[in-house]
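These are the structures, in C-alpha cells.
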Structure I
Amino acid sequence: MKFIKFIIIFVAILTLSSCNSSHPDKEGVEVIDLYKDTTIKYARRFLIDHGKGFKVIHILANRETSDTSATFILYDSVRPQLHYKNSHFIKTPCTRIIALSSIYANMIAEVGGLKSIIAIENVDYYNNSGITKAVEAGRIFQVQRNPEIDKEAVLKLKPDVIFAFGMGGSSGDFDAKIVESGIPAIISLDHLERSPLARAEWIKFFAAFVNRSNEANIIFTEVEKDYNELKALAKNYTDRPNVLTELKFGDTWYVPGGRSYMAQLINDANGDYFWSNDTASGSLPLSFEAVFKKAQKADLWLNVSMCTTKQQVIAQDKRYGDFEAYKKNSIYNNNLYCNKLKYSTYWETGMIYPNRILSDMIQMFHKQAKDSLDRPFYYYKQVN
C-alpha cells in the first residue's frame, strides 16, 4: 500500500462572553496515517484509504481529475478527526441498510451481509430467494414500489445508510427531505464503469459498509482470475462472429457504444462488435435503418428485451425478420433464469460475476468452446 500522511489542523475557538466575539486561542496538530488501497485495480469511480480503525471512501465523479463528489468515513468505534468536503461519518458495520437496486442488495448479500438489509426498492425485480423470503416474512420492506420513493417509510425505518442509483454522484440527486434528515444517501456510480471487472469490483465498496472486505476480496479475486483465463482462452478461436445487440425502443435503437461495458464483453469473448470503433461509453441512439444497414448480416444477435421466442421478436417489428441472425436462428437472450414477472438473474448477479457472462458468450460465439469449457450456461439461452 502507498503511504500517505495527512496533516489535519484543528483550531479551538474560545467564545468571550463579555463582548460576544471569538478568536483562535490554541492550535494543535495531529498526524493521521492513511494507506491507499491498491487492491482497487479496475474501478475508476471510487477509492478507499485505510486508517487505524477507519476507512475513507471517495466516490469520484471524474477519476482522471480526482473530482470527488462525496466522501464517506467509516469507523469502527472512535470517530476520527478528519475533515473533507461533502463528507459523512458512518459507524460500521451498518446493520440497517436500504438498497434501492437489486445489484446493490445482491452484492451485500454475496459477502454475507443479507441480515443488514432492512428495505429494498421493489421485490418484483428479485430472484434471490434469501431476499424474497425476507420480504414475504416482513423482515425486509419495500419502499419504492412506484417511481417515487416512499419518503415516510424510509424515515420511519431509520436506516444507517441508503444506497441509490444516480448520475451525478452526490446526495443532490436524492430526495431533499431524506437528505435533510441526516441519513447518508449514497449515490452509486457503478453503472458508469466502462469494464466488466471494474463494475464487479464495486463489491468491495459495498462490503466496506458491513465490515466484509475480506469476503469481497476473495470473491473478486476468483472472478478476476476466471475472467482473465476465459479471455485468454477466447483468443485461441479463429472464428470471430459479428455481433448485434438490443431491440429498438419506440423509433430509436439504442446500441452500446464502442467503449461500453457490453462492447468490452463482446471483444473479450473474441467477437466482432459492429460499433467497436466508436468512442462512446454509453448508448448510441440510432434509427432502425442505420442499424439495419450496418448489421443486417450479423452472425449473432443478443439481448432482445424480454423475448423468449422469435415470434415475440418479429411481433414487435416485422422488419426484424430481415436480419440474417433471425433467419439463421442465431438469437440469444439473457433471460435463462427469471422470476415469475420475467426479471432475469442477469441483472442481479451478472454484474458481480462477469466471468459467467463471458463464459456464456464464448460458448455462443465459438461452437467448439462448449466441449473445452464444459460449463453450463448461466444467463443466456437461444431464442427459437
Structure II
Amino acid sequence: MGSPHRVQALPGGARLVTETMPERHSTSVVFMFGGGSRLEDERLAGVSHFIEHLFFKGTKRRPSSKEIADAIEGVGGFVNASTDKELTAYWARVPSEHMALGFDVLFDIVTNSRLDPTDVERERMVILEELRMYQDQPQDHVQNLFEELIWPGHPLGRDIAGTQESVSRLSRDEILEYADAHYRLPNLVIGAAGSINETEVMAVVSGGLSMPPDIDGALPALPPSPLEGPRVLVRRRDTEQAHICLGARALSYLDPDRYALDLLNTVLGEGMSSRLFLNIRERLGLAYDVHSFTQKHRDTGYLGVYIGVDPNKAVDAVNAVMAELRSLGETEVSAEDLARAKEFTKGRLRLELETTNGVAFWLTYQELLLGQIKTIE
C-alpha cells in the first residue's frame, strides 16, 4: 500500500509535504521554520516569538493586522501562528476552494512583513503583558520553573517569549537581522492537507518562494550540560492551591525508545484510568488535577508530573507521587496495562488526525525535525 503523503523538494532547499483528503471540505496549510527559542542567546531571548507577533501586524499588500485577518476570515477560515523551542509555525485553514488564498496570505506574512517601528514598540508592550499573564497563571508558571531546573543555564530552560529584560531591550535592527538570518528556504517545510490537487499546490508554492536560498549566521543547537544531582525550587505565592512539577530528564524525539517512553507516560498519568489519577485523586483524594507528561527535543527530553493540591496536603501528595514512580520502576507493567496504554495512544493519535489541520501539522513537524515521515500505521 502506497504512502498517503508526498514529499517534494523545492528550489532553494525548502520542502513541500502534501496529503490528499478528498472527503474533507477544508484545506490546511502550514509553513514551519526550524529554529525556535533554543537558538537564541541571552541577549536575544524571545526574538523568535517577537518576530512571529510582528509578522501579523501588516505587510506591504495588507498593511494592518485587520486586513490579514479579513482576508482569511472573509471566507470563513482561520489563521494563526505559534513559536516553540525548535520551530515557528504559521498556518491557515480555509474552505478547499480558497486553498490558493491560504497560501497567498502565509507567503505574504513571511516574506513581505513591514516590521514598522511603531508596530515593534506596540507589540513589545503586548509581549511584556503576555509574560506577566503567564506568571499569573500558576500551572503555566510552575512548568516554566521546572524547565529552568531541568535545563539550567540553557535556552531550553527559558520561557519561549523571553524575559522582561530581554524583550525590553531588543532593538528593531536586532529583530530584522535575526529574521533575515533564519527565514530562509533551507529552514522551511510547507505542509498542505485536505481536498487538494497536488499539481495545483505545487504551482502555487513555486510561484510564492522568494526567500534567500542559504543559511546565514545560524547558531548551533548546543545540547544541555549534564545535571549535577537533584534540584528543588520553591516560589511562594498567595494562591488557593500549591502547584507542583517534578520529574527527570528522559529521551529525545530521535531516540528509538521514545515510543516506549510514551507508553510508560500513558500508564503513569495520561487519562482518568492512569495510576496517578486512580491513586492520588480517586483513592487518596489528595489532588484534583494530577497527570504526567513528556517533552522531547532533538538531544534531550523529560518526563514530568504536575500536581494541583491543597498546600496543607502538598507533602503528602509529593510522597504519594514518588511512591508511584518507585513502583513503576520496581514492578513490571502488566499485560493489561500495556495493552490499554497502546490502545489509548493509538486512539488519541487517530483522533488528532481527524482534521486537515492535524494532518498538516503531523506531516510538517516530522519532515522538519525528523527528516522522515512515519504514517499512522
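Readers should treat all values here as calculations from the given coordinates under stated rules, not as data from a laboratory. All figures in this text were calculated on a predicted structure; none of them were measured in a lab. Cβ atoms are built from the backbone, for glycine too; each structure is taken alone.
Miscellaneous remarks
- For the set I, II, ranking by FRET efficiency 1/(1 + (r/R0)^6) of positions 89 and 265 (r between Cβ atoms, R0 = 35 Å, to 0.05) places II highest.
- Which of I, II yields -0.97, -1.13 [log10 I(q)/I(0) by the Debye sum over Cα atoms at q = 0.20, 0.22 Å⁻¹, for residues 33-104 alone, calculated]: I
- Of structures I, II, the largest value of distance in nm of label points 7 Å out along Cα→Cβ at positions 241 and 257 belongs to II.
- Given 0.35 for FRET efficiency 1/(1 + (r/R0)^6) of positions 73 and 225 (r between Cβ atoms, R0 = 41 Å, to 0.05), calculated: source structure among I, II: II
- Which of I, II yields 12 [relative contact order in percent (Cα under 8 Å, 6 or more apart), calculated]: I
- When volume of the Cα convex hull per residue in Å³, for residues 81-192 alone is computed for each of I, II, the largest belongs to: II
- With helix-only ellipticity at 222 nm (-39500 (n - 2.57) for each DSSP H run of 4 or more, over all residues; to 500) derived as -13000, matching label from I, II: II
- Read-out Cα extents along the principal axes in Å, computed value 89, 44, 38, structure in I, II: I
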